[in-house]
1. Upon calculation of relative contact order in percent (Cα under 8 Å, 6 or more apart) from the atomic coordinates, which of the structures I, II produces 15?
2. Here helix-only ellipticity at 222 nm (-39500 (n - 2.57) for each DSSP H run of 4 or more, over all residues; to 500) has been calculated and equals -1000, so which of I, II was it run on?
3. With mean count of other Cβ atoms within 10 Å over residues 65-72 coming out at 20.4, pick the structure among I, II it was computed from.
4. With volume of the Cα convex hull per residue in Å³ computed per structure, which member of I, II shows the largest figure?
5. Please state which of the structures I, II yields 20.2 when mean count of other Cβ atoms within 10 Å over residues 137-144 is computed from it.
6. Which of I, II yields 0.70 for FRET efficiency 1/(1 + (r/R0)^6) of positions 97 and 273 (r between Cβ atoms, R0 = 35 Å, to 0.05), as computed?
7. Out of I, II, which structure matches 5.1 when distance in nm of label points 7 Å out along Cα→Cβ at positions 73 and 209 is calculated?
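Please treat every number below as a calculation from the coordinates, not as lab data. Only a predicted model underlies this, so the values are computations on that prediction, with no experimental measurement involved. Cβ atoms are built from the backbone, for glycine too; each structure is taken alone.
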Structure I
Amino acid sequence: MAAQTFGETKDGSPVSRYRLARSRLRVDILDYGGVISRIDTPDREGNWANVVLGPRDVAGYEASDAHFGAIIGRYANRIAGGRFHLDGREYRLPLNAGGNTMHGGTRGFDRRIWQVIRADDASLVLGYRSVDGEEGFPGNLDVEVAYTLSDDATLRIDYSARTDRPTIVNLTNHSYFNLSGEGSGDVMRHRVAIAADHYLPTDAGQIPTGEIRPVAGTAFDFRAPEALGTRIRDADPQLVFGHGYDHTFVLRDPGRLRHAACAFDPSSGRRLDVATTQPGMQLYTANMLDGTVTGSGGRPYRAGDAVCFEAQGFPDAPNRPDFPSTTLRPGAVFMATTTYRFSAD
């Protein structure tokens, strides 16, 4: 596979784009942040469109805090107070979300140039070494992320990581999906289902309270398909805290690759099915987009213009011993898989 020049960062580092193609799916990936910059797939009439959001150039990615399409690490989501204890020692992290740490700190994995380990027409493997002390996290962490396309229009992402000191790890991808097509407006008519009977309520700073709350009878009940816009303006304090949906759902049967969520767009007939080995799924309705980012198609992005399905461990798990552990120790291997299958009805 021949790399294409995508531009360079503000410090002069070149950025390359790699195009994977197979069957009814074309995917563009950058070595900057492992960003998925395009996913092209046909609708029910056979018309192709890009179904993920992203800026037009490297400068747009660098200027935004939206983490469009990127690998998120060393720790996805929030860590309360930017601190955690591990083996009796306190570690302090940059505060980049009020008084908390968000998505790995001020310069997380989404703002790093990744090494290309292998590349062909249907797969790409990227690697990155996060050095001991980077953004305050302990241990040298060696990470590999493999993207693979299959003939059934599935994009598979396999994550692995090894450390030489005890540390914490929580990796995800932060793609923003609009199945009507990038820049086409809001996704409130997308019908979404999530295989979860519980979710994690948060405080006003969007840190989990520790409660694992049933979705039954709430605006968070997506056990059957429901349009995103049906209850997003309900008088629920949780929706006020998140300015919409921005919460972790507790997925059933953790540890094995199983169905986690789906989205269907009635206008195009496109459908997205998500499977993962991860215990949680952050549903995020792009609430912080405010029109200041111009997308690859030339239109500004606004709140609600996409939906994210971020398969991950639980936020603030290092400070919540009752949550599934995100600790990684020397000799062990962090492994996770998430798949995105596209179809049209």
Structure II
Amino acid sequence: MKRRLALLLVCVMSLGLLAACGQKTGAPADSGSAPAQSGDGSEGSGGSYKIGYSMPMRDQFQTSMEKAIQAKAEAEGIEINILDAASDVSAQISHVQTWEADGYDAVIVGLCNNDSAADVLAAAGDMKVVFVNRQPSLDVLQDGKVVYVGTDETLYGTEQGNFLANIFQEQGKTDVNIAMFMGELGLDNVTKRTQSAKDALEAKGIHATYVENTAMWDRMKAMDLFSQMMNTGDVYDAVICNNDEMALGVIEAMQTNGSKEIICPVVGIDATDVGCAAVKAGTMACSVFQDPVAQGEGTILCALGLLNGTEVEGLVDNYYNILPQLVTAENVDDFIK
């Protein structure tokens, strides 16, 4: 009996060894998670990468771009960490320093101040850097290391100026008074949007006198400022705003003051959802589409290009340029989600 039991035990052990030998050497156990997939179906484009995004502030446009960055990163299998610098340069530098210390592969930065690009690069160390939306000096861009995703800011103001010039020419006006509402003074995009609108009007033979104010991109500040301006009795032929939020504030001031009518054309930039709704309603004369989704997705594409050492379609001289589009009553439906 004992001899039979011993023989049976030997047979069982032998079967176990044969089963073990049947497995492939080194094959990992199933962890229950599939390998990272890229958005175009190719494997492993970003599954092992960690990227940080320091956004400059929160408004409707920046939030839309944040969502696009997050969605594209998740589609590519990238670990993404997003922080809001709340317009504080030192906080933004701290974000980048922390990610560098934590071994991140790349950072995406919407600059709080265009002049802080060199400090960002110093804090980034060996990480790849993608600047977005707020253009640094092009001198800081480096092959295989630093790129910019955005639009030539002068094109926004040019579209606004040309649109208004056509209106004034139809009205037979060559001398006009314009209220100009600017974002944060000193920022590169504020300077370029403002000056290019003026240049476009001048090029079309429109001589304008400007009353300039900064409303810091904010709707309520623009509303308060323009309410005060209307109370002085001054008359304006148009209001040019560096973004839709300030344009909406100007419109609200008109609608709650005096005749409650839109007293002159108001133009904005961004073509946000609420901006497009105002164009559709006829209260905002035009906006200029700044594509937050294309910019957001472009940052991830460029970051992957830098990290993988691959070519990115549309990236020329380390600049991923996205052209703006004029939004008017005639085509606004194309931009309404």
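1. Values: I: 19; II: 15.
Here the read-out was taken from II.
2. On the way: I: -1000; II: -13500.
The structure behind it is I.
3. II
4. Going through I, II one by one, volume of the Cα convex hull per residue in Å³ peaks for structure II.
5. Numbers: I: 20.2; II: 12.1.
Going label by label, the one that fits is I.
6. Details: I: 0.70; II: 0.50.
Among I, II, the structure yielding 0.70 for FRET efficiency 1/(1 + (r/R0)^6) of positions 97 and 273 (r between Cβ atoms, R0 = 35 Å, to 0.05) is I.
7. Numbers: I: 3.4; II: 5.1.
Traced to structure II.
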